[in-house]
Structure P
Amino acid sequence: MYENPEAASSITHDDAERQESAERGMDTNSSLITTGVGGGWMGYYDPPWQRLRWEELSARTGDPIVPPDYPPCRRAFPSATTNGAWPISIDLPLEGSIDEPTFVRLSEVLNELYYPEQTVYVHYCELQFMEFDEPYVLRGTLKDLTKLTDGPAMSSPHNMWPDDRSWVTYTDFDLWGTKIVGTPELEKALESDPEFETIRIE
């Protein structure tokens, strides 16, 4: 996620949405809450936006990085919200997608560890295209993974794996985090790389 230290932390995404609706003469009495959570690619940010690490937000709020009762999702860090709505100073992780900078770095790490010409399969959740008859799976090479930032979907793949199945990624359509299972070399590379925020799940 990212934070703008110059934005008002006391104003929530819901406050901003209701104010905009009022300015347009629309009804502002809806019981729905605009949380600030969205979907799709999260790209690169210009200053004054800066990366806000989960560990930092956990230290700030006292909330655990990953709650014990559910996976990383919009229910995380309740102490940072007001009635479920996040402040406009924080841009949240997007559900069902790795953010673009992290995806590019993950692709680089995979290419550093494995053969760039290796065949790789990527799968997109059927909800991405609202097509449920056939799974949406693409085949390519490891070196071409970063081309996916330009399509075909408005998110990263929900699963990726090579033809030898030595590793696999899993990004749930409704969650914030991505699970990666692989060789000890891959696990070590991910945990030691400052671009990634990792926790080990036993």
Structure Q
Amino acid sequence: MILGYARASTVEQAASVEQQVERLKAAGAEKIWSDLGVSGGTMYRGEFQKMLEQARTGDVILVSKLDRFGRTVRGIVELVDELTTRGIALRTLDGIDTSDENPSSRFFLQIMASFAELERSMTRLRTKEAAAARRDPKTGRMRGNQGGRPAVIKTEAQAAAIRRLYESGMTAKAVAELHRVSESSIRRSLRATASPKA
């Protein structure tokens, strides 16, 4: 049986998972699992684990690209070794196939995994360098876009309304439910609008 697996690291990449699923179906995947908002470096990936548990001798695990299967060369190679011991093959849509027992397939797998890991490392390095370039050398503070998630409480009027509700006796949790934001967002807003102590 051909078992398909699709993954995207962030919820915003849902379209990527849908595209992967369509490509896996077209390539013959009979059953497909997918994880959304889960990094390939995470040891526990819910649907991935379920797929591994259900895989049986003679099955083939199909992924669109090697980096959907794992994030590090070591992790990918160890997982492929485990699958091979169980009589399960790994196949990617871009040409890797461990089912043929050909040593060159194994070599190609390791080369591709190495390139994928190198690419991720270079991306991390470029991100750090870009952040360092935005840092003001005099103050050490960031200039321009700070990165991170956008604030959900954007106006002073919203912050003031939250403070009034809290001071009227509502709990932070109740205020969060009323405004449909997280309790931590409410607490951040309350800290930001707290009166300075004399």
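Could you tell me which structure in P, Q was used to calculate relative contact order in percent (Cα under 8 Å, 6 or more apart) as 23?
The read-out comes from structure P.
Identify the structure, out of P, Q, from whose coordinates helix-only ellipticity at 222 nm (-39500 (n - 2.57) for each DSSP H run of 4 or more, over all residues; to 500) was calculated to give -16000.
Q
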query = If Rg/Rh (Cα atoms, Kirkwood Rh), for residues 111-150 alone comes out at 1.18 when worked out from the coordinates, which of P, Q was used?
reply = Q
query = A value of 0.40 was derived for FRET efficiency 1/(1 + (r/R0)^6) of positions 47 and 79 (r between Cβ atoms, R0 = 25 Å, to 0.05); which structure in P, Q was it taken from?
reply = P
Origin of the derived value 8, 25, 22, 17, 16, 10, 2, 0 (P(r) over Cα pairs in 10 Å bins from 0, in percent; candidates P, Q) = Q
remark   = Candidates P, Q; semi-axes √(5λ) of the Cα gyration tensor in Å, for residues 15-86 alone computed = 26, 18, 12; producing structure is P
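Since every read-out is calculated from the coordinates, none of them should be taken as a lab result. Model, not experiment: these values are computed from the prediction. Cβ atoms are built from the backbone, for glycine too; each structure is taken alone.
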